[in-house]
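Trainee: Down below are the structures I want you to see.
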Structure I
Amino acid sequence: MNNYQFYKQEGNQYIFKNQPVFVSVLCIIFLIVAALLFNSVRTFSYVIIAVVVLIMINFFTKKFVIDMDRKTITGKHSIFVPVKTYPIENFRNFHVLATKYMGFITTNVMLSMYFEVDGKEKQLTIGQALTQKGIQKMVNETEDIMNLNNPENGYQRPL
């Protein structure tokens, strides 16, 4: 049995573990700002508190599941996005998007999967990290789970 850093295995289902550290730090910073501004700008403090509540709700509703029995990938990235399920056979590639501040300071790295469904490109976001090294580990674990590294499965990996 494999021990994965980013996935929890339940039978042949692999459930992405949400990363609570970034969300927790962000919520704490927002709450501190709201507390400091509460007496002078009360309405803005309420808006910040509402944003914190939305961030926390999104954290608990986010899910990403690879089901190797049904050969499907199911994802829900936010409370405002419906659950989407795609067959693994429709998988095309991973996409890594790095956001940089002033052109050289990496502030966020996001990993997505692209599927081709009925001739249209569809996207599921897997996760985010502060470094590309963390995203590379996510890609490696996801490839291992989906058996993309096995040459006998017939999947031709784009270079």
Structure II
Amino acid sequence: MFLTIIFLQSEPRLALLIAVLIFFITIFLVIKKWIGFSVALLLLIFSLAAGLVIKNQQFFETYASEYHHQFHNQENEAFKKQILQALEDIKKEVNIERENCHQVMNQVQAIFEQMDAEKQKLQLFIEETKEKFKKEAAQQTVNEELHIPQDIH
């Protein structure tokens, strides 16, 4: 019994057994005239195909595994390329935004420099105006002390 199980578990013998079994069943059905020629032909082709598939099961599993692995790698490569392209696009966008920030900062710096220059001009104008009012006040004080009437301008 144990040898029969081992025999049935071996791939070549199992393939042969299934193919021969389908063949004899097909011959029996043809002799009894329970099936026609086209169905018999279809069953015989199926028996050959089943035998070949079972015999080459490991080949098909290896092929399917390699195909899946290759497809998965191609999918990963495409995904990696998409990610790298997205990163490159982000880097370009960041560089553009960095340049825009530098330009804005330079413009702000120029505005602050203009404001400092205007502030200095305004402070100078205020100082000149203070000096002018001090001179006029001093002149008025002198005129009042001398009681000189002032001309109306």
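Laboratory data are not the source of any read-out in this text; all were calculated from the coordinates shown. Everything quoted here is computed from the prediction, not taken from an experiment. Cβ atoms are built from the backbone, for glycine too; each structure is taken alone.
Trainee: Given that Cα extents along the principal axes in Å, derived from a single structure, equals 155, 37, 22, which label among I, II identifies that structure? It would help to have the intermediate numbers written out before the result.
Mentor: Values: I: 65, 37, 34; II: 155, 37, 22.
Answer for the origin of the read-out: II.
Trainee: Out of I, II, choose the structure whose coordinates give distance in nm of label points 7 Å out along Cα→Cβ at positions 68 and 92 equal to 3.9 when calculated. Each step should come with its number before you reach the end.
Mentor: On the way: I: 2.6; II: 3.9.
Answer for the origin of the read-out: II.
Trainee: Using Kirkwood radius over Cα pairs in Å, for residues 20-107 alone for the comparison, can you identify which of I, II gives the largest number?
Mentor: Numbers: I: 16.1; II: 18.9.
Max of Kirkwood radius over Cα pairs in Å, for residues 20-107 alone: II.
Trainee: Which structure, out of I, II, was distance in nm of label points 7 Å out along Cα→Cβ at positions 52 and 84 calculated from, if the result is 3.2? Before the final figure, lay out the partial values.
Mentor: Details: I: 3.2; II: 4.1.
Considering all the candidates, the number was obtained from I.
Trainee: A further question on this structure: Can you say which of I, II returns -33000 when helix-only ellipticity at 222 nm (-39500 (n - 2.57) for each DSSP H run of 4 or more, over all residues; to 500) is computed?
Mentor: Working: I: -11000; II: -33000.
Attributed to the structure labelled II.
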